[in-house]
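S.K.: Some structures to go through are shown next.
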Structure P
Amino acid sequence: MLYFHDRSIIQHNLLARITQNAHPYPASQIEPWDWAGIDIKKESQGPQRSQNTVQFRVIAELKKAGYCLLFDDDDNREVADVMAVREIAGGLHVDLFHCKYSG
């Protein structure tokens, strides 16, 4: 890939131009979580459901957030590590969470 000063990118024979400035995500919408007791270098909880992993903590937080259904899809090439479903007026809302570990 080639990156240019105007943030345009060339990959293979495709040119992508950035035509709008992205606005920063509002800090007021970021909810900090307590990661005490979690080894942030361990992402997957695995089949043994290791409680000191990033994925285990994400699922625990989602359970507290009132989702009615959680799918743990921790595998290669999954759409998300965790899919969470909640009921809303007139239907369902699906959130996808992809867990990442630190270094």
Structure Q
Amino acid sequence: MRKLAGSHWGANEKILKTVYQGTVRPHLEYGSSSWATAVKTHQQALDKVQNQALRIITGAMKSTPIQKMEQVTGIPPLSKRRDCKTMVQATKYQCTHDHLNE
């Protein structure tokens, strides 16, 4: 993504956001329901990748709060997305389990 963005040239915020959501984030979220039980340091490593992407998308400095970049871009924290995907997976499991017991 960094090669797509430059200070005076390159892709705009919308294109960078689309590239992130279409190529980078799916790799970060692969198997996210199993990440719920992972050690926090492993989750934080994934969060750092998203934070770097947010800085590239917004062109923000390192001192910019992550929450502000998430608000500006409309990209939620990975932890919220992990929690949501875990709940969806649990619901699917419960429905399948209930269906098999009928």
Structure R
Amino acid sequence: DPRWVKPVDEALAPLADRHRVVVTVEDNSRAGGVGSAVAQSLRDAGVDVPLRDFGIPPVFLDHASRGEVMAEIGLTAPDIARQVTGLVAKLDGRFESRAVEPARD
């Protein structure tokens, strides 16, 4: 849970490199936000791990309560959990399809 966006803590890259996917969530604009900064930091460090950033898209949103806006853009806890679960399942399928078959004697 970063207290600031930039600079991204250098300890994040080795940590991310030990995981199958990195997810960032922010209740602010995705453009130029935490997800963008983390993605750039990982690229700079040569860490090739999928990253999914959740945040407010760069579009005009209808006036509504905070909860209604978050629901409209898919930024509620159930929405995020569903999308992350789907991403992990997709990655698992990709890794399984690349499995090396045992050598035949």
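S.K.: Could you tell me which structure in P, Q, R was used to calculate helix-only ellipticity at 222 nm (-39500 (n - 2.57) for each DSSP H run of 4 or more, over all residues; to 500) as -13000?
M.R.: Numbers: P: -3000; Q: -20000; R: -13000.
Traced to structure R.
S.K.: For which of the structures P, Q, R does the calculation of percent of Cα pairs over 23 Å apart return 40? Mind showing how you got there, number by number?
M.R.: On the way: P: 49; Q: 36; R: 40.
Source structure: R.
S.K.: Continuing with this model, one more query. Say we calculate distance in nm of label points 7 Å out along Cα→Cβ at positions 16 and 48 for every structure; which of P, Q, R gives the highest result?
M.R.: Sorting by distance in nm of label points 7 Å out along Cα→Cβ at positions 16 and 48 in descending order puts P first.
S.K.: Next up: Given structures P, Q, R, which gives the highest value for relative contact order in percent (Cα under 8 Å, 6 or more apart)?
M.R.: Numbers: P: 17; Q: 31; R: 24.
Largest value of relative contact order in percent (Cα under 8 Å, 6 or more apart): Q.
Readers should treat all values here as calculations from the given coordinates under stated rules, not as data from a laboratory. What you see is a predicted model, and the numbers here were worked out from it, not measured in a lab. Cβ atoms are built from the backbone, for glycine too; each structure is taken alone.
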